[in-house]
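No lab work stands behind these numbers, since they all come straight from the coordinates. Every value quoted in this text rests on a predicted model; they were computed, and no experiment measured them. Cβ atoms are built from the backbone, for glycine too; each structure is taken alone.
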Structure P
Amino acid sequence: MLTLLMPSRIKIVEPFTRVKSFDDDPTPDGIELLLQAVNSLDNPGLMIAGQLRVELFEHIAGSADQKGRRLEHWDIELATAAQQRRYWNHLTQMYEFRLGIDRTVMPQADKYVLLVTYNSPLGEHQTDECVVAYRSGPGARRSAASRTP
């Protein structure tokens, strides 16, 4: 019965996951990641406990595995009440993460691959990935995520 309520998968929420400027200037300085956990009944909006590893990779076009060189990674703990309050949005029923990027190690590119791995306290591992598109230039502040095949 417990498996009915436990997360059966995690899902990067698109198009709300994006390259973003957190200080509202034209230069992006991070990734805004929205993440849902879904149970075996396809009910989203579950809170989870454990650890997340988020990795950002170069995008390789025309390849079966679109992930190139790893550019950044973040380890996020969801083990305490304070950590849950910090990342959980009650209104959207999703986790929201603002992940800072060191722009000196980031190549100027239109696309990146974002990979999220959830490690539960029970030793289960779940992953999701998507391509995050970013258009830079004058007046272009568009960013979107799309599912990888």
Structure Q
Amino acid sequence: MPWSDLLARVRLVAAALLRLQEEDVQAYFQLTRARTKGDPIEVAAALEAAVACPLRIMQQAQEGLVLLAQGGAGCALHLVADLQVACELLGGAFRGAHYIAWANLPLMRQDSRRDVWDEDLAHTLSALEAEFQQVRAGLLGRLACP
């Protein structure tokens, strides 16, 4: 993939993460308002949003890791350390988003929908951890001394 195409995709992921960050803040405010009102239907909807948004952040972080792997495979060696920093930041982003979503699960009624969210979060986290380790290892491998 040409570098200009990769850069364009990186910018899209960065923009999506910024947008999702703001959506997550709004989802939290909506959850707080709904819990204050005490309307169970509003609380349930707000909880769904408070879990769905961090899950989307995790998915965008995964796309960022894919792009990091692509860039890291062919970039100049002096840029690898910068990509390692980006990798660690994406790791923090997806783990932080997971914690936020996971912390909201106990507020949901214990039903099949909560179980689905729990399974989706666990599966996504597991896939992301594997991807993260693979990208990190690939970047570190580029720096290995012969």
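P, Q: which one has helix-only ellipticity at 222 nm (-39500 (n - 2.57) for each DSSP H run of 4 or more, over all residues; to 500), as calculated, at -1500?
Structure P accounts for this read-out.
One of P, Q was used to compute mean count of other Cβ atoms within 10 Å over residues 51-58, and the answer was 22.0. Which one was it?
Only one of P, Q returns 22.0 for mean count of other Cβ atoms within 10 Å over residues 51-58, namely Q.
Ranked by mean count of other Cβ atoms within 10 Å over residues 27-34, which of P, Q sits at the highest value?
P
With mean count of other Cβ atoms within 10 Å over residues 43-50 coming out at 15.4, pick the structure among P, Q it was computed from.
Of the options listed, only P reproduces it.
Going by Rg/Rh (Cα atoms, Kirkwood Rh), which of structures P, Q comes out largest?
When Rg/Rh (Cα atoms, Kirkwood Rh) is calculated for P, Q, structure Q comes out on top.
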